[in-house]
Structure P
Amino acid sequence: MKVLNTILLILAISIVAAASALGIYAYQNIHYDEKPLEKTYAAGYEEKQVALDDGTVLNYAEGPKNGPALLLIHGQSMEWEDYSRVLPGLSQYYHVYAIDCHGHGESSHDPSKYTGVAIGQDFVWFIENVIRESCVVSGHSSGGILAAWIAANAPDDVLGIVLEDPPFFSVEPQEMQNTFAWRENFEIIHNFRNQTATNDYVVYYMENSYLWGLFGNLRKLTAESTKKYRAEHPGEPLKLWYVPYNWIHGTPLSGSL
């Protein structure tokens, strides 16, 4: 009996420890951006908005003027706050502008602007009318394509570009079908466009995601949770999974470089 009690005590302690660790991990993930953002604002950043003549609103954060201008362009499904871990450091050497792309963050969610040319043109306007000087343009992922587009189409506005893992690549069709990008993105989007059971891409993605499917029943649980949330919040995007509609039904980031 004494041995059994000892085993049960150890088991109980292990369960409590595991639950505590999981709780801490979950809390840190939910609030992962709070401290970096606090440091960002403490470094002198201010969130601002500017409206173009056609009514498009561009949301951005501007840091103190401590050097040449630097425009940061995030990737898909991100927003300017995702740069928060590096913004305080960058502000020591640059006059930083971190912008929300169309359909992301607090910038306008206008499907007619969800192309590379439209976004690129508006960002050139932003450089010329808000930054008002040539700048370094740094873009991550799809933001890197935008940075390259801006440099190619408005070279006088650009001092230099930094391309952070932009999707500039070529691959054979058969090779592509064995990649994560094909299974998790291209195949799902193609199938979504060729079905009529649901018009909500977020729900469809969660129900058919290759990534979430690797975790067994977790895909079913997250899909059900997503479907319930979308039903209770019609018209409201899930920030984590938001994908602009025309980036699915059109050609995102199109245009000549």
Structure Q
Amino acid sequence: MKRLFCLLVISSLTASIYLNAQEGQNAITTTIMSYNIRNGLGMDQTTDLHRIADVINHVLPNVVVLQEVDSVTGRNNKFVLEELGALTDMYYVYAPAIKFDGGKYGIGLLSGDLPQEFTSVSLPGREEERVLLIAEFEKYVVFCTHLSLTPEDQLASIPIIKEEMAKIESGKPIFFAGDLNALPESETISALKSDFSILGDTKTCTFPADKPVQCLDYIMVAPNDNVVKQKFSFVYDEPIASDHRPVVVGVGFLEKE
């Protein structure tokens, strides 16, 4: 068993395509999942983190970005990310956005490899404060967030995200993932597409999980210079465990000449 290491940050495609991708895993360098877990509260109004862990363990991603994650709040008195890390045997990084119900509430990241560096940056949100979590790995950097419900705050977040992108001196691809609370045709997504390429099919909806009618969850990549090649993508068919379905992409990395 991999030793769990707690890093606390300051403050569908068809099943056959997925299985073929897994069988050809020699060609797959990295699998990334984005999942708004609603703190494990399912569409049946039952809180069950084992169902969330089952999804992750079935896909076996290298990195999972998670939104709506509690840390020792009154409603469950658990550090949810730590528990999911134990259930999936993955390292974890937590970025609380707000104080909530005696504890904290925010976003997190699970990974098979220990991040080399990590940090968090505040983002605007008038209904509640938001946060951007940044984790650097050997071949890439992951930006994780849960954007505000308010379009004005979403757009105000983009210059902050770009500023953080400019600080990445390694030249590594940057994956930007999370629940962006924005539709594919929105001004927010259009603005992000000036710097990021969307991985996956935004015509496949992610919310609500039981009968999805909206695409709110995304995985993007920058820069788009043929360093990253998409191998597969799908929305995982899980209608109960949360109110969102998880998005999954598999990518390979091309060597720069």
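Coordinate-derived values only; no laboratory data. This one's a predicted model, so the numbers in the text were calculated from it and none came from an experiment.
State the single structure among P, Q that was used to calculate Cα extents along the principal axes in Å, for residues 79-158 alone, giving 37, 33, 15. Mind dumping the intermediate values first?
Working: P: 37, 28, 22; Q: 37, 33, 15.
The structure behind it is Q.
Can you spot which of P, Q the value 7, 33, 40, 18, 2, 0 was calculated from, given it is P(r) over Cα pairs in 10 Å bins from 0, in percent? Spell out each step's value before the answer.
Working: P: 6, 24, 29, 22, 11, 4, 2, 1, 0; Q: 7, 33, 40, 18, 2, 0.
The correct label is Q.
With helix-only ellipticity at 222 nm (-39500 (n - 2.57) for each DSSP H run of 4 or more, over all residues; to 500) derived from the coordinates and found to be -6000, which of P, Q does the value describe?
On the way: P: -12500; Q: -6000.
Clearly, the read-out refers to Q.
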